[in-house]
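**Student:** Please go over the structures that come below.
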Structure P
Amino acid sequence: MNKLTPDYGPRARVGVAVPHSNPTVEPEMRALLPDSIGVYATRLTHPSARVEDRLDHYIRHMPEAIGTFGEMKLAAFGFGCTGTSYVAGLELEDRLTAEAIERSSVPVITAAQAIRAALKALGCQSIALLSPYPDWLAEAGYRYWEAADIRIVDGLRVDPTLTDTHTIYELTSDDALAGLRRLNTSGADCIVASGTGMPTLRALKTLATESKVPVLSSNLSLAWALTQAAAPELAPSSPQELL
């Protein structure tokens, strides 16, 4: 049988893993990735009612998530749960990612690692950070970025009354934009909207016309990193060019 060009994902196919209730990663990845890159998703699940247990389980089982794609040849795999990286911490995240790469022979990058890579590419060392999380997870995020030698000049939560992670999935780009506009960006090299479950694309496009510094999100950074890994010739020099 002759090898034919696939109808879908003719240049490359990438996989993403998302928390089971997250409605945002797949549509934002499809909107951001080049048309010739096919994107396919698997769901991260765990029966525990405690979000801490679920987040810990997700990142420790990346090889199993990759395995759910069966014989599909993935050019790269994106782990679409930023909060998991915050709970794990920088060192454990990098170690588990390296182990997943070794076991699967697939390039693996988490959303948080993708933000780190984007900040490095843009030469950013300080950020204004918007989070959609409960307070304890937002605090874990602040510790993560401090460990990465990124200075947080301002950190805000989208909804200070939020106490669980599922409510994140009810937020809209308007909520993200309102939160981003509240940030004090004085001294910031970049604005970051954390969290793959909060829709951000419309907010990023609007803020790009208002802000003097670059604006990133978890999904924008992850789409850029996946493009770099899967089809480097299609990757722009900065994530903003994917918008």
Structure Q
Amino acid sequence: ADLEGNDAAAKIKILSSIAFNKTISKNKILTEGIQNLNQTDIYHAKNLGYKIKLLAIAEIKNNKLMERVHPCLILKNSYIANINGVLNAIVVDGYPIGRSVLQGEGAGPGPTSSALISDLCSILRGNIKYPFGVSCFLRKKIRKFNILNRACSSYLRIEVKDQPGVLSSITKIFAKNKISIKNLIQAPNKKEKKATVVIITHEALEKNFNNLLSNLYKNKFVLKKPIFIRIEKFK
């Protein structure tokens, strides 16, 4: 559940319910894990000035709710990038309060037993009527934001055959899907007759990235499904 992002997805639904005073969403949310990433992605992310983190994000956009869980590239000197080990962090951005951060251990005998005892004490006190602070009947429903209309920049790693014309074909596919390339790194492996192409893009719509990934994978020169990681601008 942790690797696939399902645990984080369940938690962000609860947290967004508290943050936005809404009912817990029954809809599926974008959930992508880290099970397909490897050391190659960590290496390239580091060289480009990023770290990879699995993030769960909830926000109100155009009066609609967007909830999502996926790996992100974030600047390696940012606060979130340096939450490591068993530490968890919740970052709340609000107006006019600004940014608040809650940080602590999310695993181990101490934190687990503390949370369990807290729940048991609440039950013994009879404090179980409103687990979210208010009655569920006072919570509102918020329409879902169509994530396909969200814009972001991204990192892509494409494993291809090392042959003439491949790079030209890749750039044409990007142009066809209205995605602009910001940085491109090509690492050939002459021994295995293949190459790794790493691309950082400018911002584009989520639906354009979906089409791009589908179009790339259809080509015979692409050896495996491309790796796609969104870039988040956390400070």
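Rule-based calculations on the coordinates, nothing more; no lab input. Nothing here was measured: the structure is a model prediction, and the numbers come from that model. Cβ atoms are built from the backbone, for glycine too; each structure is taken alone.
**Student:** Of the structures P, Q, report the one carrying the highest value of mean count of other Cβ atoms within 10 Å over residues 78-85.
**Tutor:** Greatest value across P, Q: structure P.
**Student:** Given 1.6 as the derived value for distance in nm of label points 7 Å out along Cα→Cβ at positions 22 and 94, which of the supplied structures P, Q does it correspond to?
**Tutor:** Derived from Q, not from the others.
**Student:** Given a value of -12500 for helix-only ellipticity at 222 nm (-39500 (n - 2.57) for each DSSP H run of 4 or more, over all residues; to 500), point me to the structure among P, Q it was derived from.
**Tutor:** P
**Student:** A follow-up question, please. Out of P, Q, choose the structure whose coordinates give FRET efficiency 1/(1 + (r/R0)^6) of positions 118 and 214 (r between Cβ atoms, R0 = 25 Å, to 0.05) equal to 1.00 when calculated.
**Tutor:** Attributed to the structure labelled P.
**Student:** Now for a different question. When you work out mean projected area of the Cα convex hull in nm², for residues 86-197 alone for each of the structures P, Q, which one comes out largest?
**Tutor:** If we compare mean projected area of the Cα convex hull in nm², for residues 86-197 alone over P, Q, the biggest value is for Q.
**Student:** Right, another one. Suppose you compute FRET efficiency 1/(1 + (r/R0)^6) of positions 38 and 102 (r between Cβ atoms, R0 = 25 Å, to 0.05) for every structure in P, Q: which one lands on 0.20?
**Tutor:** Source structure for this number: Q.
**Student:** Same structure again: Where does the value 8.4 come from, among P, Q, when mean projected area of the Cα convex hull in nm², for residues 30-149 alone is the thing being computed?
**Tutor:** Label of the originating structure: P.
**Student:** Can you tell which of P, Q yields 116 when volume of the Cα convex hull per residue in Å³ is derived from it?
**Tutor:** P
**Student:** Have a look at P, Q and say which one yields 18, 46, 28, 8, 0 for P(r) over Cα pairs in 10 Å bins from 0, in percent, for residues 62-133 alone, as calculated.
**Tutor:** Working: P: 18, 46, 28, 8, 0; Q: 13, 30, 36, 19, 2.
Attributed to the structure labelled P.
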